[in-house]
Structure P
Amino acid sequence: MKKAPFPQANNIELIYDLFCKINDSGYSKFDVSERYGLSDRQGSYYLDALLFLGLVQKINTKYFISNDVFSLHNNGSLTKKDFCVLILRHPFLNNEYIEVSKFMETKDKLEYLAAKIKLEYKLNEATANRRASTILNWFEWINLCLGGAISE
């Protein structure tokens, strides 16, 4: 099984909406591009972000809700706060969410996170910086949804 690429989908609100809308038929990158007005490549980025988080599984060209979150997804009451909890189940993201909260300046957060991504995921510096920016966007959204609370 191919490892999911590190996320490069900046709009976490769109990721949340996409996750809520995936049905039993699954979604392809073409479905995402049509629904959200994105390129097919961007559609892949958003689906791959869900794959990275372990919230979907990919079968051929379609993405389906993972078995371990299927009941939560299908009960129709998944809140943004619930989705934040699902995101923070990812060990790397959970740990770094807690760590970046210790820094005051955004520049420090970006540099710290880029270095961690570069080391852990073996990405070059430029790519790690872009991915760190993505994850910082996610963390800001999580802070808003959780009311600024950081759980350890």
Structure Q
Amino acid sequence: MRFAEAIAPFVDGIYYVITEAGEPELRDLVYSDLMRARDAEILNSNSWSESILHLHTAVLDFDHFCEYPVKTLHWDETKLGISMRDGQRRFPGIVSGGISWSIDGWNSPGEIEKATRAACKEIDTNRFLMSSGCVIPYRTPEEQILTFRNTDC
């Protein structure tokens, strides 16, 4: 928590990542039993104007994370197996994700535009922030990133 307090005067928000909370070894130990209080302490340590929780890789008990004190919940549909539409029904705030980016990127800007538009059709765009499901590989051509950014839902 000292870190969150130290950066508070310099930042407006927090991007909080939870990773490996779906590992088979954790099946007997529920992540919430181990970390929920600590996560809440960090997320509530400041009146963040923006707060995003990114669920990295698989997680157990998605609904548990829907109760976290954040404005935006972000995940990769293909890794979690939970669609943006389903997540939107379960989380009261903004959901974010939509495009899974392979390590090899896309074959063309047209391909990413098509995937972006398809993702938009699958969800109510009122509480949706289009983004990559996780990281965009550093080798992705700038043209593809600009196409993604400029494609309207």
Structure R
Amino acid sequence: MNNISYIERMLLSNQQLTINEILDLNKFTEKRGLLLNEKQAISLINNRNRCLKELGRIEIGSGTLEKIIYTFYTSSYIDKDNYLEILEELTNIFYLYQNEFDNKLTDDQIIEYIKKSYEECGTIELLEGLYLENLRDKLLNGETYE
């Protein structure tokens, strides 16, 4: 019983740390009027956890969420009305790509490709479809991801 309580306390502590790390990014994103509150940070974490579970993956900490927030907050396709929704969709796409290209691309390469592609096309649908297929074809043909 004590072990379960300890594990539960550790998980809650980790989630609070992740929330705080996400909220700390507001100091950068507020320049564009983009802010997340604690409830939205929890929603982003829950979305990530749901996506990881669906793909059978695990991840500790908020490193990926922080990278996504920091990389995309400057996008011309994100505003205060769609900020959380787009972050959740970009997180889903990141893990989709990560699952698809496991060990072929680093997390940073995936985020860089998604950012470049998103700025080019401006839609989540194309990132999930055409751009994913294009990257898959390039990698299968021995080309680089760029």
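Things to note:
- At a computed 43, 32, 29 (Cα extents along the principal axes in Å), which of P, Q, R: P
- Source structure (of P, Q, R) for helix-only ellipticity at 222 nm (-39500 (n - 2.57) for each DSSP H run of 4 or more, over all residues; to 500), computed value -19000: P
- Here distance in nm of label points 7 Å out along Cα→Cβ at positions 20 and 84 was derived from just one of the structures P, Q, R, and that gives 2.2; the source is R.
Since every read-out is calculated from the coordinates, none of them should be taken as a lab result. Predicted, not measured: the structure shown is a model, and the values here were computed from it. Cβ atoms are built from the backbone, for glycine too; each structure is taken alone.
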